[in-house]
1. For mean count of other Cβ atoms within 10 Å over residues 6-13, find whichever of 1, 2 sits highest and give me its label.
2. Say we calculate Rg/Rh (Cα atoms, Kirkwood Rh) for every structure; which of 1, 2 gives the highest result?
3. Quick one: mean projected area of the Cα convex hull in nm², for residues 230-293 alone came out at 4.6 when computed from one of 1, 2, so which one is it?
4. For which of 1, 2 does helix-only ellipticity at 222 nm (-39500 (n - 2.57) for each DSSP H run of 4 or more, over all residues; to 500), calculated from the coordinates, equal -6500?
5. Work out the source of 17.0 here, i.e. which of 1, 2 gives that when mean count of other Cβ atoms within 10 Å over residues 222-229 is computed.
6. For structures 1, 2, calculate mean count of other Cβ atoms within 10 Å over residues 38-45 and state which one comes out highest.
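All of the numbers you see were taken from the coordinates with simple rules; none came from a lab. The structure presented is a predicted model; accordingly, all values stated were derived computationally and were not measured. Cβ atoms are built from the backbone, for glycine too; each structure is taken alone.
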Structure 1
Amino acid sequence: MPNVFMTDYTIAKELDVEERILGPAGLSIVRGAATTEADVLAAVEGVDPIAIITQWAPTSAAVMDQCPNLKVVSRNGIGVDNIDLEYCRARGIVVTNSPTYCLDEVADHALALMLALIRKLVFTMDQVRAGQWGLGGLMPIRRIGEQTLGVVGLGAIGRYVVQRGRPLFKDVIGHDPYAGEVVLDGEPVPMVSLEELLQRSDVVDLHVPGTPETHHLMDAAAFAQMKPTAYLVNTCRGSVVDTEALVAALQSGQIAGAGLDVHEEEPLPADHPLRTLPHVIITPHVAFYSEEAVAQLREDTCVNIVNVLSGKPPINRVV
């Protein structure tokens, strides 16, 4: 039976969904537990897969060179920055993903981080647990309905955030050099330059892909343009934020706080200064998660493989 090689897989212990979809198509599953390219190279040796399912592990040219019969790489997620797309194009390997499985979840998580930061909920909880009571160090807190939300990246998730944010914030503005005019529920999203968005926003919310162009989009110069009372929220890719610059901006009071689900280094080291700053909320790259989202993702990932190998269109083809 042709093999489907899973580079890494952390969203489920059992492979019941995968076996239910791939088994009847005559495909067997070889499960790896790789985190680095070296891990993947070692795990794929001798497997000769016809398809690869990849979650976070690098699926590089070197890896795919070891797979002469490889026809499809199915990303177990949305972003494809861990896959060598140019290699796949050159060799004719189809790359697929599941672009809609967690739109609600990530948008909800981003909004939850915003509200928790503005209302200083985690800081308040820490004070109560330390035996304090009352306003204490909470002041000032400003009314959400008088604030501006700036959304960087108006893809599907960014648009969901705009729709959720409009009833809460006074103004919701956007920046996306590729989006053109964006109209949601009959109302245009005011599109501004990144510089203007950083200067005007009380919350800067990031929803851009991890590419060379967006690497360290939020650097020291960007933080210098933000209000000292403003918050940064990132649920897209850790590489979009210069972590050292963020720490410096938080420690100096250049910005008020941050809500981060993604990080340049994951897991975030136990001694990292972001873990100790009082107005920083850290979650461990879980914005995508709900039971319903994971169920959809697992099915999409496998259906993509079966469809490609049987000559049918996948749910979504990237390359």
Structure 2
Amino acid sequence: MKAIVYEKYGPPDVLQLKEVEKPTPKDDEVLIKVHAASANPLDWHLMRGKPFLVHLTEGLLKPKKKILGADVAGQVEEVGRNVKQFQPGDEVFGGSFNLGAFAEYVCVPEDGAVLKPGSVTFEEAAAVPVAALTAVQGLRDKGQIQSGQKVLINGASGGVGTFAVQIAKSFGAEVTGVCSTRNLDMVRSIGADHVIDYTQEDFTKNGQTYDLIYCAVGNRSAADYKRALNPNGICVVAGFTTMSHMLFQVLFLGGWVSMTGSKKIGAMGTVTPNKEDLVVIKELLETGKVVPVIDRRYPLSETTEAIRYLEEGHAQGKVVIAV
């Protein structure tokens, strides 16, 4: 089968289209013929080996797993002998950390996939798993979102942010999205009640405060977040621009704010792929409460260009790989 392979850490040029052996599912896995995958910041962090922690978990000198891609949508071709929920021919979507989905076939644990709604295309379904799970778990579990709250999504036009806006609305929140000028109309169109153009206005200095801030980009200081929170407000930082920012501003200073007052600032932590949350997202897709926003589509052979574009940081929604 064809797959995008990287043998060493580095820029997108390390990604190569190669013929590799087709995988065989384990007893609790399904083999999926990939129709589409999508790119996440996770992929380029792994590709570059940055932050250095990647080397400690994924291979000190070179990556142990050679194929990137955490999101997949496709058709079940073969099931392991212990698999009960799927059969060959089922259309499914799912995801898991470093799955290896930039390929024609990939094996996925049975509890890492769900049936794809018929109303959703393979490309739309592939855009969903990691980004939507990040939004659900950050807003619901870490942020303790409640109906009627004032919620601000910083980075509302990105892959995670577009899902966060829609999922916050599904919880009954009043949502403000922060994005650049060119994305204002799109963020409104996916349900934001208010939008702030960060090139014209600083949401931490305009006098408005929020019950929950969900920051998908991690580019503000702990003092900024604190200023924009209501008493007893919570800020969840789901992304980061640099590791030093996450360690100092969020974990250290944010932790100090949390310990010394009623406002809470903290990092989201690791996304945990699981069937229960995939089912939640599937239901949101089926009811139309969540509609994936896709910026660009690339064929598998142009995955290098897809990752390069994603790294620039201006993608409107998700970048999809059509296999």
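1. By mean count of other Cβ atoms within 10 Å over residues 6-13, the leading structure of 1, 2 is 1.
2. 1
3. The structure behind it is 1.
4. The structure behind it is 2.
5. It was calculated from structure 1.
6. 2
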